[in-house]
1. Comparing distance in nm of label points 7 Å out along Cα→Cβ at positions 50 and 210 across I, II, III, which is largest?
2. So distance in nm of label points 7 Å out along Cα→Cβ at positions 162 and 186, computed for just one structure, reads 2.2; which one of I, II, III is that?
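Please treat every number below as a calculation from the coordinates, not as lab data. Since we're looking at a predicted model, the values are computed, not measured. Cβ atoms are built from the backbone, for glycine too; each structure is taken alone.
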Structure I
């Protein structure tokens, strides 16, 4: 069953208008806003016959839960994410060499949104997240993804280990990121059908997921920090895969 959420800020709503305007139920605009960017949004809403109304700033503050909304909030339908079987069918039909990102229990919505932004920038075919233990797709994820969430194919599965094994049966090679191993990500081949698996902010990949990976690799670091933010590490890993593919 579909549910609705409130997204906010120009970038999030412009991205929704450009990709899936049919999911927008209503747009609330701060009274008194008459700048050119808002006028342009209003013109688009009128042309697409999307309902909008003007409200006071306090209401927008409540709907955005105190986040910076820039004077605009939209209620949008959030369709259910496709699951395991849909993922396998999608991957089987990929015509190019697949590059897939698996996110295991990313709990901070800002990190999830940033990972999705990196995935979109790196040109992944799809992203897989686990249903239990991951941050929900919400307004913060929408905003942090900078519109990427509207362009990505995202699947949500119940049993990540089962899904990984099924993808391995389709001849994809799974590389998990783990800071405790010695193999550098720059030393392994990511130019073939590849899955990059990233773990949670505090614990990394869960043990069963880690054991299911074909290989583990780390991002070598020179400085004195012990680890990178998961979204930063995701970007490094995905762009290394992209670099190898371009040079192969």
Structure II
């Protein structure tokens, strides 16, 4: 089962494009509840997988929901806190300014029901050169191709702009904290060249049980694992083997 989270894509909810990890965790648990209403679903064989930031959301949901029997991440950003607010590229001054802008937007939404959608995380850009983000040139090209060049033809409901109040929620999300509490089998799939590889390594290292594994896709950066057939096929094979073994 795949679905658009609340406020995203074709789903309802406001403010539109509100990136709230805690709401998304609830949405995943609600999806599990929905699946379990079907006679054709084996309630004892439900697994979950999260890709990119979805890795954080699915870990958050699975750590306390024992209806999920096994969980996997694919190039998961397992600390949105570190990624958005506490990394070498975000100074105290930048963080304070972003939080103020986010807090102001929350107040505006409370008073008027209107939230600003802005490029607070993904900047407006018409070329790779304009993409002012702290990644390598290869990663910038991947990001521009996937999130900018192909949007209109491939996923027209997507917007790289978020509700500005998202920032104050993202900066609190740190799925790495849950590693010690994860009681179900875990598979972390990562590209060998992916910017998210250290997150899966750190998360797996802190899990206390032995039902954990890492699958490294050689030569893969972060974004190409989304839809490069060579990498996707390897990820699917690993997921199939993992779920067959544990659910």
Structure III
């Protein structure tokens, strides 16, 4: 089961993007900021993976996912994303951090179903392929001097269109349409990885030295986490071998 969640249309932290090489006095702070974002994001993905494997291989997890409670598990991460996006200005940094870890755990429980659908080998191969692609795309977004802000509207519209197509395909059950959705999904979230990395980098100029810095780190990590997980889910549907 795919898990496509995207807070971009609800996030309240959305200043105009400012592209350029930061001044020397801000280099160290920027590096520390981005490193914190990547650490949170990588830790969240790792936690999700561990929880998914443990939940999939436990009798309790299998029983839960065979009951209507699975819908609570599947929909809870989406509720957390909206809560974080709408409440970021009101919540404490510690609350945002706690919600992020809760989100990662619930996503792991939700994604445990992929182990019943795809082979362990194809899951591992897809994970490493997406990891390599994500690192390259994020590095491009971080280092390029090209303004990627123009990509934003196109990519967000693409995601909305993709969600509509996915709902339609729930009824028509077209294999060809499913294949196209997966391929387009991979491309859209590949582009969003570069776009979001540059946006998060640019955010530092607005939050440095404020109480929003810690919150921005977590929200940036959440955004990149979503890019990674969605790219992984679509890629697995595209190239994964089923059991």
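1. For this comparison of distance in nm of label points 7 Å out along Cα→Cβ at positions 50 and 210, the top structure is I.
2. II
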